[in-house]
Structure I
Amino acid sequence: MLDRARALQPRLVQLRRHIHAHPELGFQEFQTGQFVSDTLTALGVEHMRGVARTGVVAVLGNGRGPTIALRADMDALPLQESGDAPYKSQTPGVMHACGHDAHTAILLGVAELLGKEELNGTLKLIFQPSEEGGAEDKSGGLLMVQEGVLDGVERVWGLHVGSGETAGVISVGEGPIQAAADSFSASILGVGGHGAFPHRSLDPIWLASQVLPAIYGIIPRRLDPTRMAVITVGTIHAGTANNVIPMKVDFTGTIRSFEEDTRALLHKSLEEAFSIARAMGGDFVLNHPYGYPANVNDPETARYIRGVATDLVGADHVETALPMMAGEDFAYMARKSKGGFINIGAAIGDKPRPHHHPDFDIDESILSTGAAVLAETARRYLNG
């Protein structure tokens, strides 16, 4: 399978670069969906469009066996791409800065590798919109689950490229591998006034200075030290002039955790921290909805793809993945079916090309490796 995939490498690069040059944000992947559909049609692969608004689902196999799925996300990010690559984004302010262009190209490669195979069962190729939404109401993965795409699916696999990891090295973990990703926004409310007469006001910046240490104390003093979690205050905004005490201070931030009881504790503790403002005579408004749940790999499903990867690329190119605090809405699919999510290193030499950054890019040599691992996992699982 690896040799066959390597023979497709020029085509995979072409696919990836076309998608990279024409990025679209979540639930706006109309051109991308059309391109995926056109490519599948040319391969003679049956598929449906308009799934979860802008997604595409292809179906392979004879239906006489289990149903499994492979998933790739298609959306881009609101960033202006830097550099002068010939495949640079042609859409101002939007770029593929997280590798979803590569994921989509890899899954199209799977369609070509397996399109003519006799598969004893059903294989769904899921081209998912809007992974970057960051909230339940913006998750293409959740919407696909709600629309029944994962109904009857025994196992589902997916992958993510890693621009900071050695190209071609595959990482597989069991159990929780990516954190639940929640957000919060808040306002601490005081009484504004003249900066020369603070006693006639209730300074919300002073109130905030009491709340912040309580927020930063949640992880080291409220949480079991054997648990992993993060609370980050990302923005603080207040005031308009140096001699004016403002009416309020606005906050935004993120909460990351793995276990549901830890998640609940962090949300409760955040409310208690902000309540300090009320105890000191002020008030607060706090919004802290749940975002994506933790992405948890089913151990057996993870071990299966690890075995395939080891056979294809060798044990020296397969590592055990450690849990990370980044979120991923593949988690919804892994809650519905037994999930296995892997990472494939795609660093370009030693130059940093971080995710969600205008300089992001990948070593394209990994495209054929990713396609081979996913295709062989599906073929071997269905055909033995």
Structure II
Amino acid sequence: MAKSTESNAQSLSRTPLYDLSTELKARMVEFSGWEMPVQYTSISTEHEAVRTKAGMFDISHMGKFIAQGHDLIEKIQYLVPSDLSSLEPGKAQYTVLLNSQGGIIDDFIFYRQSNDPLTNEVRGFMIVNAATKANDKAWILSHLENSGVKFQDISEEKVLLAVQGPEAESYLQQFVKENLASIGFFGHSDITVLDKPGFIARTGYTGEDGFEIMVDPPVGIELWRSLLNAGVTPCGLGARDTLRLEAAMALYGQDIDTETTPLEAGLSWLVHLDKKGEFIARQVLETQKAEGVSKRLVGLEMLERGIARHGYPVLSDGKVVGEVTSGTKSPTLGKAIALAYIPKKLAKVGQKLEVEIRGKIYAAIVVKRPFYRSKKLKVKS
């Protein structure tokens, strides 16, 4: 997933919270051009903290775009398969940018904000993946030409913190003026954090309840220290990966990419063909929906000892039929789990398959996604 940074640290970007991670003796790795903490203590300890109490992640490396204009929704609508026209201010939509073949350029969250009080222009905010930020920006800007929509990349200007877990709200509430209980799942709001302005959303990438908070760097540093002193566990990329995989959340570049469509990736719930007009690759997705997809992303559970990893072959009756995209030993379930693309005819729950691990064949079975479902949170499968 990530490489040690000892030799190439000079060329890597660092978030404003980097020094706080090194103070805690976090193990740093290269990730999408950034030097990021992979773990502070152990992945299993950090994972358990998020599942049972609360953990916090520095996700400041992610891309952050703001846009404003009367035609903003109409322009972004054309780039995604989701219907954003009915999205009310204070609500957010997880969606994907599509290329002309229906492949996924990136997955991201679009936050509909209140209209500008002076101009009544629509305002929106987008959080995109760090590795694809430059491509996403170029793609979006190429479709905003002569639209009057103003676009700003504020990625380098803000700290982004994720506080996740069943007790995230109670820990965070101590440092936020507004009542966090009033913000629903995928809701967001401007808030006051440590007496300073900030932005908060009830979103995350762990399968637990939680929040993502965007503030200026000095506020982010103070908030991190305050949460740490309050007892929130610092977590790295390692736990973030095991948590999202248990929740069957796709990782861009592994589980989804420009060669996979949202229908193949099990993201049909964000494709709103009946609710919206023309958009990039609409015809491709309409055809796929009518004729059915040829491959599908499924959940696998290993039936024997052995952990399926990214790139491992999936077999049926001794023949290679697919490939593992993500895999790990689930800390919560105590089982080896994986995501894999396989032919649609083999994608039924209960289907017996095999995974080749270092030259040996191990039994696996297709299971329902997500592998783990929080009691407090409804996660789409």
Structure III
Amino acid sequence: MSGNKNENEALLLVDDNPTNLQVLYQTLETTGCKLLVAKNGEAALAIAQKAAPDLILLDIMMPGIDGFEVCRRLKNNPDTANIPVIFLSALTDTKDKVQGLQLGAVDYVSKPFQPDEVIARVNTHLTIHRLKREVEQKKDALEDELKAASDVQRRLLPKKLPEIAGLKLASHYETSLYAGGDYYDIAQIADNQWGFLVTDAEGHSAPAAVMMAMTCALFRSYPEPPAEPGEHLYNSNRHLCKVADPSFVTALYVVYDAESHHLKIARAGHPPPMIYRSAEKKAIEYTCGGVFPLGIDPYEQVPVTEAELQPGDRVLMYTDGITERFSIDGETYGEERLLRQLEGDGNLQPEELLTAIMKDVDDFANGRPADDDQALLLAIVE
């Protein structure tokens, strides 16, 4: 039947009674499906494995392997587990119907059957099976998109952290199941000046990766990296407001003077940096002014906060995928836990400290996968 929506689909009819099989075959010819037949359980399993029909109509009372056992084996075989099964049987007790459905059948029709009822049920389950297949295909396409977005993210990150006199650096970047838009970068501004940028684009997948790429382009497109953090966020926001609606990006930009150990900090909707003071052996969230995220509305100005560092001090810039990581009980990791980890063993190298932090985060989550990207950038003054 040309143009029939079922014409590319196959049904496997299984019954040991030739008369029943013939009646069923004639009934289902009108569906336009390709019809396959098996007269016993062994043949049904072999045909299902080889031909992968779209639906199986299965008798129960057959010599050798009965229909219940055939269904059990079909569902235990990864190659045939997703093929829907309709039992067609003279067994009408509720316990038989329950057993069939518990084995994984999608429906149960009692004999003698009404042709119109069987055709309607077959068409219904073919439609469901078809839709499931389409969902799987879309899921596969989405996973490909997410992988592509994740690849974009990683290509934009620094391939290697720079060597800065008097400063030890380490970074950690981990994508979630759903690619997001976290980004960090470091650029030299002058002989003794360096810019550190950490951003987090709203959302997941390709749109977030695009926003991340735009943020990266704005940072790297200057003839020289911006020396004034407030000015950089002001200009970035001006550009993103033209294209980002309704998305936005949080940002933290820190300019570090390696000679004086002086920091200039500007932030837009992003968590402030955490600073560990070695003299006090205490870590704090450094209080600094800020504005709302980039890409929402123009700014009048962006406040800049300054700080002085001493040897042994640590500065941690991060995205909220760390502090908002959930445990299996629904609790978030939070800033206090992160601060305690930043106060860890003073003899740890930056890479070792970040490893300890991420182990603590993962232990807290206790197997629950991350819902968001996780990025950290750590600097320790020598």
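Looking across I, II, III, the calculation of P(r) over Cα pairs in 10 Å bins from 0, in percent that yields 5, 22, 29, 21, 12, 7, 3, 1, 0 traces back to I.
With respect to distance in nm of label points 7 Å out along Cα→Cβ at positions 194 and 282, the largest value across structures I, II, III is given by II.
Consider the structures I, II, III: one of them gives 17 for relative contact order in percent (Cα under 8 Å, 6 or more apart) as calculated from the coordinates. Say which. Here the read-out was taken from II.
Computed from the coordinates by the stated procedures, all read-outs in this text should not be read as laboratory data. No experiment lies behind these values; they were computed from the predicted model shown. Cβ atoms are built from the backbone, for glycine too; each structure is taken alone.
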